[in-house]
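These are the structures, in structure tokens.
What follows is calculated from the coordinates using simple rules that are stated; it is not laboratory data. Model, not experiment: these values are computed from the prediction. Cβ atoms are built from the backbone, for glycine too; each structure is taken alone.
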Structure I
Amino acid sequence: MSLNPPDRAAGSPLVVLADDLSGAAECAAVLPGCRRILLDPAAPVRPWETAVIDLDSRRRTSAAAARLVARAVRRHAPTGARLLKKADSLLRGHLAAETSEFAVGASGLVVAPAVPAAGRTVRDGVVRLHGVPLHRTEAWRAEPGPVPRSVAEALGRADTAVLPLDQVRAGATHLGGSLRSALAHGAPVVCDAETDADLDAVAEAVLRLPHTVRLVGAGGLTAALGRRCGPVAPRTGPGRAPAAPRPVVVVVGTAHPGAVAQIAQLTLHGARHSALSAESLLGPGDGERPTARARAALEGAPVSVLSICGMRTVDPSAAPRLARALARSVAAVLPEDADLVLTGGETARRVLDELAVTTLLPVGQVHHGAVHCRTVDGREVVTRPGGFGGPDSLLRMVGALRSDRSRAVQEPNASDGGPR
């Protein structure tokens, strides 16, 4: 793949530091200049290059996550790139520890975690999910610790300033002045946003500030920055053009309730589904039983789905172990010519680690948050956060990987018509 310096419409290149793979891919898909998602934080980034780096810090301890961010900032801040710390739009992960290190050496910090396309907005400095304050929803049911009641609380900064919607919508000149005034006090500035237009206004304003002002935001802010550089053009890379569709293996590592309906849509259309028990994945024997079940599910199937059952009865702290065990089972039996659909950032990263993948080349979005990539050796991969997408999400993701969409899955029949 050629990596010649691209034409840039707006200022410095952007380096995005993500805490998990699905978030990294979500950002890469909406940045016109991004050609690589780096899974190795030590991989070099060219001085002119816009790149997204998965620090894989979500699964670490708070202290370890902070160290990863600190090293990345020391590596990339001197290059003159503008830095963006990709934050979870529901404030999960080690936001306070990572942001503290991310701010070291910055002349200011602008925080905008809204993703309106996913119903995640910010008003009065409070994240809202479909209009409901985050702390009144069940979005944190699998998270350790209490849900933060505001972005400031998640940042661990009582001095955080909030830029309300009336100032965000007051016009470019007024917004720019408000940002400069708030940043002059040295505290992080949280920007309210309920629409993509709000985020566009924030992006326009921050790009007029020095590149030493750093950004903390989710996919919504990243997309707004991308829109400043023009539409995302189709990307090319080392793909394959097989005479027949390649097999697709779908790995569902999320406990989100919507995953059940998404799997049901696939199996209704003929995909073969095998649910591996959490108990067997976490039990002794190096995963021999789940690996055998995975092999049986994949054998001869054009489209197969592997998921975990019994996750809701497992201690949430065991989730990283479950993801690793599932990834080992998948990697042990994955055919060389199979393409992948991976849901859940932890699961996606662990599967790619097992396959020794260190770079992904973004191709495009299947739908919001579902990102089509290629590995350098030509394997097609679609990743997606666990909680994204409607009931047909997995069906659409599989369809994107099949050269003949009409053959991506078969019509249901009497012997193979539902989830198992």
Structure II
Amino acid sequence: MDIIVLGLMLLSLTIWLGLLCFWGQFWQTDQQLEVETYTTSLQSLPVVCAVVPARNEAQLLPTTLRSLLLQDYPGSFNVFLVDDRSTDQTANFAEGVAHAVAKPQQLHIISGESLPNGWSGKLWAVEQGIKSASKFAPDYFFLTDADIEHDPGNLRRLVAKAVQEDLDLVSVMVRLRCESFWEKLLIPAFVFFFQKLYPFRWVNNPNNPTAAAAGGSILIAREALERIGGIQVIRQALIDDCALAQSVKSIGIKDWESGRHTNSSFPSTPSSSPTGRIWLGLSSLTRSLRPYDSLATIWDMVARTAYTQLNYSPLLLLGTLVGMPLIYLVPPVCVILGAVWSNWAIALTGLLGWLLMTLAYYPTIRFYKCSPWFAFSLPAIAFLYTLMTLDSALRHWQGRGGAWKGRVYPNPDNL
């Protein structure tokens, strides 16, 4: 028994060493929009149109829409809010906010049409917003959620990043709300696991196929969106932000390999990299106001798309149910068993593995300004996320997968 336990622990330790040394330094939090410096003297100021899908968001709009309308971007900027058949007077609240900040001419409210077959609700709203905004011939679309409170300089920094580095898509994972106990326990881990799935350095490397984005704040060039065929190419995607980033980056790599590279509309320098270049980072200033103040709300948020992330694959689900305990639970279990059995080789090896995962998690804990003690709780957190993933699969098999704001989306393969 001792040999089996020690073997599992050595395997877990090897995995952690591999993750820390060779997995894109995912555990770092150095890819941040606000820490980078951009010049403001652009030769041309691109025209930007924001598209905001909103379904029953009247409570948050006085803060979030206000922050969007008061962006300090010096170029042409209009906001298209798509009222996705709300029942809480979302449109009236939005109009009131625009008048309150003396920006009524900058806000365009669109009454959402009924949801057609084969579309997710959010993407159908985005499609309608883009169609209306296209009349302004924007150079960039700014896709953002109705629960995001934007720092006044967020759009200006996104545009500067895109223009000066010749990027087709720039996205930031906004700071998620982290106030209640359950948010402090589980929300930083959500970001940590996302970075492990999509190491930001790999995403930002044009020669690496890894692609991801964060749907709360995405700036995409109109030409790039047209190049991939528009929003309709991902109309069924529940994880729409990553699907959009994958479409943009994969088209760019294919164009580069076939010699069809063309520069974007506003290059700051001649580009030697493929189109489809994307960038993803963290934001310490722009934040989500969506509350997840109970275990149930966070559980539902994760379970809504966890099985989708596994491509509805039973084999990948099985791998997750085996892999997560091996990586996260074996080290603390070995510490306990080693102490009980007085086998210090097992106990010390388990402690080393636990310390490695704690060190990996600590930068995220520090970014969210939580107590360092939360970094030691990653094994328990991983166990909860494993249960959420299993529940996500069960909901899918029961026909309840992908539920969001009164809508349930089936497996796209069955549409």
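Of the structures labelled I, II, one was used to calculate helix-only ellipticity at 222 nm (-39500 (n - 2.57) for each DSSP H run of 4 or more, over all residues; to 500), giving -9000. Name it.
On the way: I: -9000; II: -14500.
Of the options listed, only I reproduces it.
Of the structures labelled I, II, one was used to calculate mean count of other Cβ atoms within 10 Å over residues 319-326, giving 14.9. Name it. Kindly include the intermediate steps, with their values, before the conclusion.
Working: I: 20.9; II: 14.9.
Structure of origin is II.
Quick check on the output: 132 is volume of the Cα convex hull per residue in Å³, derived from one of I, II. Which one produced it? Show your work: numbers first, answer last.
Details: I: 132; II: 148.
Among I, II, the structure yielding 132 for volume of the Cα convex hull per residue in Å³ is I.
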